[in-house]
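Values in this text are rule-based calculations from the coordinates and carry no lab data. Note that the structure is a prediction, hence the values are computed from the model and not measured. Cβ atoms are built from the backbone, for glycine too; each structure is taken alone.
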Structure I
Amino acid sequence: MLLVIDVGNTNICGGIYDDSKGAKLAHTLRIHTVPKKTEDEYSTIFKAILLDRGIAPSYISEVVLSSVVPSLTEAMCTMCERLFGVFPIVLGPEVYARLPLSIPSPHEIGADLVADALAAWRKTGGASIVVDFGTALTFTCVGHESNILGVAIAPGLGTAVNALSRDTAQLPFVQLVAPPKAIGTNTIMAIQAGVIHGYIGLVEHMVTKIKSEVGGEIRVIATGGLSKTIASLTEAFDSIDPDLTLDGLAFVAEYVSA
């Protein structure tokens, strides 16, 4: 079985695929990112989750790892060696040359964005914009010639809410759910309205602007934790694919293991 791990700033997400090419995602997992946890602690967590899903660690024969938290990359690699007996394929500049993508600034672009771009290219076969609602809100544009044209980055919705509650004396932390209208009648609804509807405007403007710069037919894919919350309130997206990053990592295994 193939295990893919995406280490993000807020969560560590995983996906389990069987060995067949083009296999569907069978199981997912999500745990909170704690940069100071050790490989032994993460090994215990992963083992417990896998066993709860009926998967013995010995069933995992291959691992692909994407990490934007450098302090955890080595810990995850060590965990994989100890728990699964395999060293993971670490998505980075050394691997990019084996992918069917042209990647600018390979030492700067986030590995998760490369996974997003690869999955978008494989699934659409053409130009696309991947809007990833993570700790950061990212727009990754894949051109008509399987080249990553560039990326735009803004603070994520959760980051914006956290900043409001942290840096203002009277504004509380609120759950991000769609408010009934754009004008809130209390503090919680006011924050939800400002963040949710404000970010809809940001997303729609960025998508329109990128499309005008690239030209031609471009598919727009939403992914990430809050993608469904936003997608229900706008027509900017052609599809919603919450597991796009995981699928991209699974595609990486195809090219590197071939």
Structure II
Amino acid sequence: MLKLENVSFRVKAERGRDEIIDDVSFAVDDGRFVVITGPNGGGKSTLAKLIMGIEKPTSGKIYYNGTDITDMGITDRAKLGIGYAFQQPARFKGLTVRKLLSLAAGEDLPEDTCCGYLTNVGLCSKDYLNREMDSSLSGGEAKRIEISTLMARRLGLAIFDEPEAGIDLWSFSMLVESFKAMSKDKHSSVIVISHQERIMSLADEMIVLADGKIANTGSRDEVLPTLIGEFGTAQPCAFQKKEVK
């Protein structure tokens, strides 16, 4: 279980101090699929980084399975079973995709298992197994490979920051199917930062973040209709991005 208590995050700006996250509190129970959405600049990615330990709160507490992780770094949180997929994945020259998947899983994975993880994110697996995770990969390819490493880790809490960005329609459909499978695994929790209705429709719970504050929270059935145009689910959310149509 993840729990945030009165978490705030401030940074120095040219004129005084800007508050990016302002007194945010919520909990994510085990086995829940939670989507955090809201307008651009509302603090969604910052909140995800606070949970992962990339940034540290100015005030408030973060707990995971009853342990205070507020002051823990990324490595210690990863050891507890928390994983994070960046909007812009890191590159590792000299490290093959197959080796990266094996490192994520903590064991030497057979080829067919690696291929399965890559297929789940819309990649023709055998074309990528022996490629290096370097600048030769496009941004979309690198992002999908990073998502596959989180799937290989069997995390207690997986955090995906706008996984749909830079992904083509067919790969996006594969990604949605992977998230559906993850949502059925009641042993792990998933947090996804997203504007996409197809991803939001998978959520058990939704959190709308605007101006660093929680503007709305509740079940998918409670929150999603408030974000859709008055003509039904065919209409996009007011702040939905348009990378995938």
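Observations on the structure shown:
- Value 13.6, calculated as mean projected area of the Cα convex hull in nm², assigned to which of I, II: II
- For 25 (relative contact order in percent (Cα under 8 Å, 6 or more apart), calculated) the corresponding structure among I, II: II
- Read-out distance in nm of label points 7 Å out along Cα→Cβ at positions 6 and 86, computed value 3.4, structure in I, II: II
- Mean count of other Cβ atoms within 10 Å over residues 46-53 - highest-scoring structure of I, II: II
- helix-only ellipticity at 222 nm (-39500 (n - 2.57) for each DSSP H run of 4 or more, over all residues; to 500) derived as -13000 - corresponding label from I, II: I
- Structure with the greatest value (metric distance in nm of label points 7 Å out along Cα→Cβ at positions 30 and 118, set I, II): II
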